[in-house]
Structure formats: C-alpha cells, structure tokens
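**Q** The data blocks that follow each hold one structure.
The numbers here are math on the coordinates, done by the rules we state, and not lab data. Note that the coordinates shown come from a computational prediction; the quantities given were computed from them, not determined experimentally. Cβ atoms are built from the backbone, for glycine too; each structure is taken alone.
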Structure P
Amino acid sequence: MSGTTERFETVIIGGGQAGLAAGYHLSKRRLSFVILDANERVGGSWRSRWDSLRLFTPARFNALPGMRFPARDWTFPTKDEMADYLESYAARFELPVRTGVSVNGLSRVGDRYVLSSGAQTFEADRVVVATGAFRAPKVPDFAFELDPGIVQLHSSDYRRPEQLVEGGVLVVGLGNSGAEVGLEVARTHPTWVSGKPSAQIPFRHGPLTARTAFRVVRFLGHRVLTQRTPVGRKVGPNFASKASPLIRVKTKDLVRLGVQRVPRVVGVRDGLPLLDDGNVLDVANVIWCTGFRYDFPWIDLPVFDETGAPIHERGLVLSEPGLYFMGLVFQYAVSSDVLAGVGRDAAHIARHIATREAERRASLPDRSSIAA
C-alpha cells in the first residue's frame with residue numbers, strides 16, 4: 001500500500017503533558033495544529049510505569065493550564081490517575097491528538113518540515129518536539145556481560161516483583177526510582193541497593209512541614225532558578241541535571257526493611273556484578289534504575305551539541321526557524337521538565353508561533369486588491 005502525505009501548519013510530536021500544554025495554548029490562539037503520539041491512548045507513557053508508582057508532587061501542583069487536577073490538594077496521585085487526567089484534559093479542550101502514530105523521522109525539505117511515520121508522511125511549517133528530555137533507558141555497556149541466567153530489567157520495564165525470579169535482587173541506582181523499587185522488592189526478595197542518594201528530604205513527605213517546604217522548593221525551581229536570574233544561570237543547569245533528592249523513601253526506610261547498601265557497580269566478574277570495593281554479588285536479578293539519555297537519532301537536522309542535547313533558546317531553535325522543543329532539562333527553569341513548568345514554557349512557544357504566523361499572513365498578497 002502506498003503511503004499518504006498530510007499537510008499541517010504545526011505538528012506537535014508527543015501527547016504527554018508537554019505536548020498537551022503546547023496544544024492548549026495553540027488552541028487558545030486559534031492556531032491550526034495536530035498532536036501525534038506513539039501510545040494507543042493519551043497518557044500511555046504514564047500507564048506503562050511500574051504498578052505502585054505515585055507522583056512525588058501533590059495534586060495541587062500537577063495541573064496543566066486551564067484544568068485543575070481532580071484530587072485533594074495534598075494527596076499524591078497514582079500513575080494511572082495521572083494518565084486519566086491527561087486523557088480527560090485532551091478531551092475537555094478537544095485537542096486534536098492522533099494516537100498510535102510513532103514519528104521515526106524528521107527532516108527539512110525546502111521551507112517545510114517532513115515527518116515520517118512508517119509509510120505515512122506529514123508536512124508542516126512548524127514542529128514542536130514534545131517527547132521529553134530523556135527517553136532511551138541508560139544501562140552500562142558491561143550489563144551485557146552478566147550471566148544470561150540473571151534477570152535484568154531497566155526501571156522502564158519493571159512493573160511488579162512477580163517479574164523477578166527467586167533469589168537476591170540488586171537495584172542499581174539510589175535515586176527516587178531506585179529507592180521506591182528497592183523498598184517494594186525487598187518485601188519478597190533479599191535486596192541490595194548500589195549507590196548513594198544525592199540528598200534526602202529530612203522529613204516525612206506529606207504533613208504540614210513538607211507542604212511548607214514544597215512551596216519554597218517550587219518557588220525556587222520555578223521563579224528563582226531560571227535563565228533570567230544570575231543565580232539561575234550560574235547553578236540552574238547543574239542543579240537541574242542532578243538526581244532529585246530522596247523524597248518519599250529514605251535510606252533509613254530501606255535499612256528498616258533489611259535492604260543492604262553496597263558501593264556502586266563498576267563491572268562484571270565471572271558473570272556477576274562487580275562492586276567498587278572489589279566484591280561481587282551473587283544475585284539472581286538486577287534492576288537498573290540508572291536513568292535515561294537523550295534519544296533524538298530520528299531528527300535529521302544539525303541542531304544538537306556534542307552531547308546530543310538540542311541547541312536552543314528557551315525551546316526555540318534559532319538555526320532552524322519553526323522548530324521548537326518542549327520539556328527539556330532547564331529549558332527555562334529547573335521546573336521546565338516537570339509538570340509544574342511545562343505550562344509556562346508552552347505559553348512562551350505558542351506566543352512565538354502566533355507571532356510568526358501573523359507575520360507570514362501579513363506578507364501574503366492582498367487578495368481583494370488582486371481581485372480588483
């Protein structure tokens with residue numbers, strides 16, 4: 001079957017929180033666009049995370065522009081409640097989301113961007129890449145040297161302890177994902193956690209003290225540590241790129257459940273994980289909570305630096321007019337890649353698109369004078 005080509009003014013790639021926020025602001029300005037999302041349902045990327053996951057931010061801070069989150073302010077929604085919220089958001093504002101469309105190519109031909117999805121092609125004047133900061137699971141190269149009998153899962157593939165075989169579990173990485181997964185699997189398996197946290201919030205997550213602290217942290221990350229402030233430009237990028245401090249599960253919680261802390265994993269010896277202290281761990285399962293990396297090989301445009309990160313100014317790619325990014329780490333502020341920050345960044349990009357579109361229309365010939 002031959003492929004088809006469709007033409008749009010603006011294409012948003014990604015129907016998660018960043019893409020939907022961008023769509024909301026474009027819709028408010030009555031601009032034409034379509035959102036392409038690889039998942040079969042809006043919110044699919046949230047539904048595919050581990051079963052017990054809850055958001056680390058209270059419901060009152062998880063809303064996208066124009067629609068509050070339907071839960072008590074200081075409760076912590078489940079990942080499925082977050083997914084349902086995104087689905088309801090797209091429906092409420094009648095955002096034109098096409099699900100099941102995975103974009104695997106983006107290039108430019110003349111004055112138009114060309115996007116490919118299998119046999120289907122889309123052309124656009126403008127493209128907003130809203131697939132998020134990091135998408136590809138990051139696993140060390142030596143992971144493939146582990147004994148093939150060891151069950152290996154990245155946190156993106158982990159769903160529940162029943163995926164594991166009988167025997168010990170090594171959780172590599174002690175960020176929030178590693179702490180939460182480690183605590184869960186320790187209830188059914190002997191568990192070791194490798195690494196150390198960047199920091200820990202020194203109180204229980206939820207009560208009045210935490211609520212006050214969260215307001216302060218959010219203010220700093222959203223209003224102070226930005227590209228506009230001297231302190232933001234100085235420490236913001238480094239602060240944003242570091243792993244978040246442990247929020248809900250602390251190291252003392254892991255110790256209380258019998259989880260053993262070990263040094264970082266540096267390699268493999270005799271098919272087993274080798275630790276920085278020279279010891280090996282005889283485990284049956286390894287869960288890599290080692291984060292994600294940039295994943296833009298499908299974009300055939302010279303818009304990346306040597307690390308693979310997009311070169312932009314607050315999401316605008318100046319070298320490729322009409323190309324934008326959403327949801328990047330420190331795109332404008334420390335909050336840019338989380339729910340609290342995407343709305344403001346989306347509004348900024350929508351304003352720029354509206355200005356460009358107005359300029360384009362103003363440059364067109366006056367049809368009435370032509371007719372006369």
Structure Q
Amino acid sequence: MFSAGEVSGDLHGARLASEVRSLCPDAELIGFGGAQMRDAGVSVAYDLADYSVMGFWEVAKNLRKIFWLLDALTELMKKERPDLLVLIDYPDFNWRLAKRARKLNVPVLSYIPPSAWAWRKGRAKSCAPLAKEFISIFPFETRPYEEAGANIHFVGNPLVDTVKMSMTRDEAKSFFGIGGDDYPILLLPGSRRQEISLLLGVMLEAAKKIKAEKPNAKFFLPVALNMDDVMIKEMISASGLNVVLTYGHTYDIMGVSAFAIATSGTVVLEAALLGLPSIVLYRLSPISYALAWLFVKIKFFSLPNILADEMIQPELLQGDVNPTRIFEEAEKFWKDPHHRAGVVEKLRAACAKLGEPGAARRAAELIVKAARN
C-alpha cells in the first residue's frame with residue numbers, strides 16, 4: 001500500500017510502482033496517490049488532487065477533510081491487510097497514518113522521510129521506531145536518522161534517470177517555434193492552485209519588465225498534470241503578455257531555455273539537472289510564513305543551493321518576490337556573458353551529489369524485500 005499526497009510524491013510513487021512490478025509482477029499495489037501512480041498500475045482508492053494543500057494555515061482550514069481521509073485509509077488497511085505500507089514524503093499526514101499502521105501490525109517503510117535536517121530535528125527520534133526502514137533520495141537527509149537509530153539507506157535520486165531531453169536542441173527549438181533570435185524564458189509557477197495564485201501574477205509582471213528591456217524574450221509556461229490551465233489562461237490574458245503554454249515535452253523546453261523564473265520545489269532540481277538556471281521564488285500566506293520563520297532553520301530553501309551548501313542561484317522570499325527584484329536577477333543573464341555559464345557549472349557539481357543512475361530500482365528492491373519479509 002502506497003500513500004503519496006503531493007504531485008512530486010505521485011511521480012516518485014509511479015516510478016517505484018513500475019520498478020516493483022518489474023521485480024515482482026504478481027504484486028498488488030493499492031493506496032492514496034494520483035494519476036501517474038494510477039497509470040503505473042496502482043489501484044488508487046483516493047486521489048491526491050482532492051487533498052493537496054500547503055502551508056500551516058491552509059492545512060488547518062482543511063483538517064476535517066484530512067482526518068476523514070486518514071480514517072478512510074485506516075479502514076482500507078484493515079480490509080486489505082497490506083504486507084507493507086510505503087509512505088512517500090507528505091510527512092505530517094503520513095506519520096499519523098504510520099501510527100495507525102503500527103496498531104494494525106502493518107509494517108511501514110518510509111521513502112523520502114520527513115526533513116528532520118531542516119526543522120523539528122527531534123522528529124527523527126519519533127519516526128525511527130515507527131518504520132522498519134527509511135529510504136532517502138538526498139545525501140543530507142541521513143544523518144539525523146542514523147543518530148536516532150533508524151535503518152536508513154541513501155539510494156540516490158530517481159530524477160537522475162528520468163530528467164533527460166527526448167529531442168536534440170535543434171529539434172526542440174523547431175518543435176516549440178523558437179527562432180534564431182528568440183530568447184526563451186520559462187515561467188514555472190508550481191502545480192497547486194495556491195502557488196499559482198500567489199506567484200504567477202508577479203511572474204507575469206516581472207516578465208513584462210523583461211520584455212520591455214529585451215524585446216526578443218519569448219515566454220513559455222509548461223502545463224503539468226493536475227495544473228488548473230483555465231486559471232492560468234485567465235491570469236495570462238489579464239496581464240496582456242504573450243505566453244506560450246506547452247503540454248508535454250517539459251524537459252525539452254527546459255533544455256533550450258535561457259533561464260527560468262520558478263516556484264521553489266522539485267521542478268527547480270529538474271531544471272538544474274538539465275543545466276537550466278532558475279530565479280527561485282517562495283511565498284506563503286502571512287500566518288504560514290510567521291510560523292515557518294519560528295520553526296524552520298535552514299540557510300537555503302531551493303534544492304540545488306542546499307546540495308551545494310552555497311547560493312548558486314538567487315532565492316527570493318516573501319517581500320522580495322516582486323517584479324523589480326526578479327528583473328534585477330534576470331538581467332544578469334543577458335548583461336553578463338559569463339554569468340549563466342558560471343551558474344550552470346555549479347549546478348552540475350551540485351547535481352553530481354545526487355548519486356548514480358538506478359535509484360528507483362534500488363529503492364524498489366528494498367521495498368520488495370521488506371514486503372516479503
């Protein structure tokens with residue numbers, strides 16, 4: 001049984017499911033996830049699209065709905081008696097589910113465990129007794145769990161295998177209609193309605209400033225699964241800016257773009273793996289930000305900078321997420337001929353820390369072994 005409550009978790013769960021079925025074709029896969037897990041052969045009883053929220057205040061407003069889901073998944077465990085419950089990220093919900101699983105004598109394996117390295121460091125100790133094994137996809141996650149006595153493995157990051165262009169650069173430029181004089185820039189506002197609402201507007205205003213300074217700039221916005229493209233189209237139309245929406249071949253448009261203006265998240269790491277620099281934005285509601293400021297103690301919030309332990313690419317937070325600051329960072333890419341190359345070189349060094357290819361396969365081997373045991 002899988003439990004993944006976010007789009008990134010759905011992607012990871014789909015890769016795990018495919019590898020598990022390859023290793024163990026008679027495995028029955030059930031649980032909580034999204035469209036990608038369903039396509040990979042998981043019988044998805046509850047869809048994450050109905051439950052995905054971010055931020056302290058937003059979670060609080062949806063508590064009744066979230067606890068209903070917790071009860072529903074507990075009943076599913078009682079009925080199906082899975083050999084193993086695999087938790088994929090989504091920590092505050094999944095670790096409540098883990099406690100329910102323990103009471104039902106269902107073994108638990110944690111894939112992408114709670115980030116005890118960043119905040120609430122003591123939760124590594126509280127999580128360690130609840131799961132038989134932990135699988136990490138980032139090297140910096142293991143230490144607090146090892147210190148708490150957990151059986152944790154760093155298997156590498158599955159994005160190393162999957163983040164690749166499917167076309168040559170020339171083919172991609174032709175496919176997306178990028179001419180020789182065009183300067184392609186990506187807008188990556190995130191997949192949740194809340195992220196789009198908070199960040200796409202300011203991205204579009206910054207893009208208009210860029211267009212005024214650099215007329216050959218051409219803007220693209222990849223539309224991913226679960227994104228509300230109606231909302232996106234309305235916001236773009238209201239801005240008066242020409243933005244090309246793309247469906248599919250996201251890694252190809254990343255591979256031929258100059259830089260991205262991106263909401264912090266997995267997409268920033270995907271961009272980094274393709275050598276695409278980002279101006280990384282993060283904005284929460286005032287209440288959520290105040291709570292995060294009290295509890296989260298990290299130097300950086302975007303994954304490439306965390307891996308490098310260095311500010312490779314700019315991070316704009318809360319009040320700094322404004323058109324002027326975004327434009328100031330953007331103009332460095334065309335004013336300084338060496339700026340982009342320097343950022344790309346450091347991104348490659350950071351991404352090298354993600355390990356060798358084959359991470360999802362190694363994780364699936366641990367999952368199948370744990371389920372059989």
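**Q** For FRET efficiency 1/(1 + (r/R0)^6) of positions 70 and 150 (r between Cβ atoms, R0 = 35 Å, to 0.05), the calculated result is 0.90, so let me know which of P, Q that is.
**A** Details: P: 0.25; Q: 0.90.
Of the structures listed, the value fits Q.
**Q** For distance in nm of label points 7 Å out along Cα→Cβ at positions 46 and 94, which structure out of P, Q has the highest calculated value?
**A** P
**Q** Using the calculated result -8000 for helix-only ellipticity at 222 nm (-39500 (n - 2.57) for each DSSP H run of 4 or more, over all residues; to 500), pick out the matching structure from P, Q.
**A** P
**Q** Quick check on the output: 63, 43, 39 is Cα extents along the principal axes in Å, derived from one of P, Q. Which one produced it?
**A** Q
**Q** Taking relative contact order in percent (Cα under 8 Å, 6 or more apart) from the coordinates of each of P, Q, which one would give 21?
**A** It must be structure P, since only it matches.
**Q** Using Rg and Dmax of the Cα atoms in Å, for residues 166-229 alone as the calculated read-out, with 16.4, 53 as its value, let me know the right label among P, Q.
**A** P
**Q** Could I ask something else about it? Check the numbers for mean count of other Cβ atoms within 10 Å over residues 22-29 across P, Q and tell me which is largest.
**A** On the way: P: 21.6; Q: 13.1.
Biggest value here belongs to P.
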